[in-house]
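A.B. asks: Pasting the structures here.
We did not get these values from a lab; they are worked out from the coordinates using the rules stated. Note that the structure is a prediction, hence the values are computed from the model and not measured. Cβ atoms are built from the backbone, for glycine too; each structure is taken alone.
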Structure 1
Amino acid sequence: MPDDTDTGKKTAAPLSGAARPPVTTTYRDLLLRNPEFTPLFLSSAAGVAAQTVSGLALGTLVFRATDSPLLSALSMFGQALTQVLGATLFLSGADRLPPRRTLTSLSLSFATATALLALPGLPLPALFTVLLLQGLVASLGGGVRWGLLNEILTPARYLAGRSVFNAMNGIMQITGYAVGGALLTLLSPHLCLLLAAALHTTAAALTGRLTTRPPRATGRPSVTATWRTNAQLWSSAPRRHVYLALWLPNGLIVGCESLYVSYAPDAAGTLFACAALGMLAGDVTVGRLLPPRRHPRAGIPLLLLLATPYLTFALHPPLPVAAALVAVSSFGFGASLIQQARLMTLTPPQLSGHALGLHSAGMLTLQGVSAALAGSLAQLATPAMAMTAMALLSLVVTVTLTAVSRRGDEDGGLLPRRAA
């Protein structure tokens, strides 16, 4: 299928807004006046809560059993390593499978996998096998969910809709890490995992309230179709720059987050909650408070903010200072809203699910790789030194991407577009 964005033409730019008057969308409008938005939102909230509680429980369980920062980090983020495999095999299903049935099936599979992880005495090889299989299945979920969101919202409301989801993600992570940290002082990690399995089941029930919709694209899902569409999406230089900006800088910072358990075993929940609070503030600021005309110029400062506070962790700041630095850093995750909006302006509507799924799978894969890298550095040095090294690498990547995009005279979602 030809893509006119490669030649400078735009036959489909769902978020360009060039021919549309500005639309003011409030969070209340989305939640109360769109019957499909609400069940998708609530099911996603239950899923995020489940992932938060299960991730903290698994990280604690593995660290208590092994005293290994690497294995603890991989238990929380390692399942993302299989996202890249899923993106090369299954991602064509994001636009070719019925959304409601697919999301329900995914939530039920997550519930089953989490219940298996809760089995007492489960050997570590079996635990990591379940995690990797879970990540393989999850690679389809982002494309289905965000493609459906792009379908049920008008183009002018998409950024506001993603902002609501990101804000919810921050709130549920704050709540999940705070409650999960408290529960781990009272209950075993195995019981916390059973709670997470129940939350995944709740998410499956909520997706049943979605309207039955046909697939957005014709044809059967296949590996060949996945490869062909991946190649088409990757063939455009502006899209490549957007993808790299979405995947690399924040993925490296998630590597820092993967070391919270080994950095502060008794206060990891506090650090995770502060990170989620900062992310919530950044998403609300970008999605609701920052004027759209300023979005392009905010991308680079936000990515730099994302990494800079972690440079001080080599000095072992006290916990209150570390928590504040984590919150300030996570404000920079708001850059992803700007980059996702840019990605949609470069993507035909019939490929929106696949494009967003590729973003989600690539992002999670880089998070898994970064967690492995950060854990390995922590094994050789200390968690604090590893966090500083990952932050420095994120800064180098951001500066390099900026320089490349300027040299090619393309913004790639990082730089403001030049006037014609």
Structure 2
Amino acid sequence: MSLATRGVVEIFPGGAATLEQRITPAGQPLRVKLGVDPTRPDLHLGHMVALNKLRQFQDLGHVAVLIIGDFTALIGDPTGRSEARPRLTPEAVAQNAATYLDQARKVLDFDTPGRLEIHRNSEWLARLDLSKIIDLLATMTLQQMLAKEGFRERYDQQQPVYLHEFLYPLMQGYDSVAVRADLELGGTDQKFNLAVGRDLQIHYGQIPQLCLLVPLLVGLDGVKKMSKSFGNYVGISEDPLTMYQKLEKVPDALVASYFSLLTTVDLSTLPQEPRARQRELARTLTALLHGPAAAEQAQKDAFNLTQGQTDLADNVPEFSLEKLEFPALFTQVLKAADLFTSTSDARRRIQEGGVRLEGEKVTDVNLRIERSEVLANKIVQVGKKVTMRFVRENAPEPINH
């Protein structure tokens, strides 16, 4: 059963055979849960791995239960962290959550009746009183919590582990109780949290869910997992040209895994020539997220930029970053490069979505550039026109800011 094998690291307990047994005899659609915390305003292809698997269950007639973790995001997932996550404000979480559904719509079936449920986990978590929270805490021991990735390392290194962080896996696990999940999807880094969901369902007298783990997508650098923090990502909502240009540069060693995890394309049909495989990946994923016509146009535009109209990139005026002292706000860099008359004008254009760096829309008006190397050889665009390339070289006296 390819549903349980392609792009799957582990199904527990019992493996693929247990999932098949759960599906076949019952004849009832499974309730397949996926939770996403709106800690950032945008999703990337790393998130799409689990969304794509969820869509496959939908296409087979099962019910996708998508949970927007607006309450758990206030705590912050401590998984894999060397320190506690900064706590987000309710306003920031609400703003991020508003963008998630539009992005998830690009992957999931929102139109077929009975195939999708959408919940915010504040629906039930915000109503838990202290007695119920104590009941949740009583289901786990300190020793069990310290077995979670990250907690033990921080504890042994005498790094702070805050009590509110222990609530995260319990709250996420309680989501499975609230929606009566039959199966939960998650990345391999979420195994502990998914197992807690099983334990809590048993505690509350429910049939425990199966858990399906998908791989973490390796980013464009070919080394680290895809993450906006690492700058090695492709955003689900990026414009077609930017998406295509990024994807046609995916390291050849990763192309097959991108096809396997993000599409349903038969891998045996892929071109053998590496460059052709990269272009096919870029075209396929851009078409999946933006439509075939947009993908075709992006492919033409990318060719024109790299082959037919190289002067567009070669003749860009340059700005020496050594005219500035770093760290500096990006708005200060834009003003120093004479792209805007003031930093407030730069902030306004960023808020309007009119500034791009290397084709990626800049959304943070408070973006802080720690070192000039971060911007070196990158092109900034204002509106639709390529306007400036940042370079590093020996330069006159720095401009004070």
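A.B. asks: Who wins on percent of Cα pairs over 26 Å apart among 1, 2, i.e. which is largest?
C.D. replies: 2
A.B. asks: A further question follows. Please state which of the structures 1, 2 yields -12000 when helix-only ellipticity at 222 nm (-39500 (n - 2.57) for each DSSP H run of 4 or more, over all residues; to 500) is computed from it.
C.D. replies: Considering all the candidates, the number was obtained from 2.
A.B. asks: From which structure (1, 2) was mean count of other Cβ atoms within 10 Å over residues 98-105 calculated, if the value obtained is 20.2?
C.D. replies: Corresponding structure: 1.
A.B. asks: Here relative contact order in percent (Cα under 8 Å, 6 or more apart) was calculated and came to 15; which of the structures 1, 2 was it taken from?
C.D. replies: 2
A.B. asks: 1, 2: which one has mean count of other Cβ atoms within 10 Å over residues 58-65, as calculated, at 18.8?
C.D. replies: The read-out comes from structure 2.
A.B. asks: While we're on this one: Here mean count of other Cβ atoms within 10 Å over residues 138-145 has been calculated and equals 13.1, so which of 1, 2 was it run on?
C.D. replies: 2
A.B. asks: Given a computed value of 4.9 for distance in nm of label points 7 Å out along Cα→Cβ at positions 50 and 338, which structure among 1, 2 does it belong to?
C.D. replies: Structure of origin is 2.
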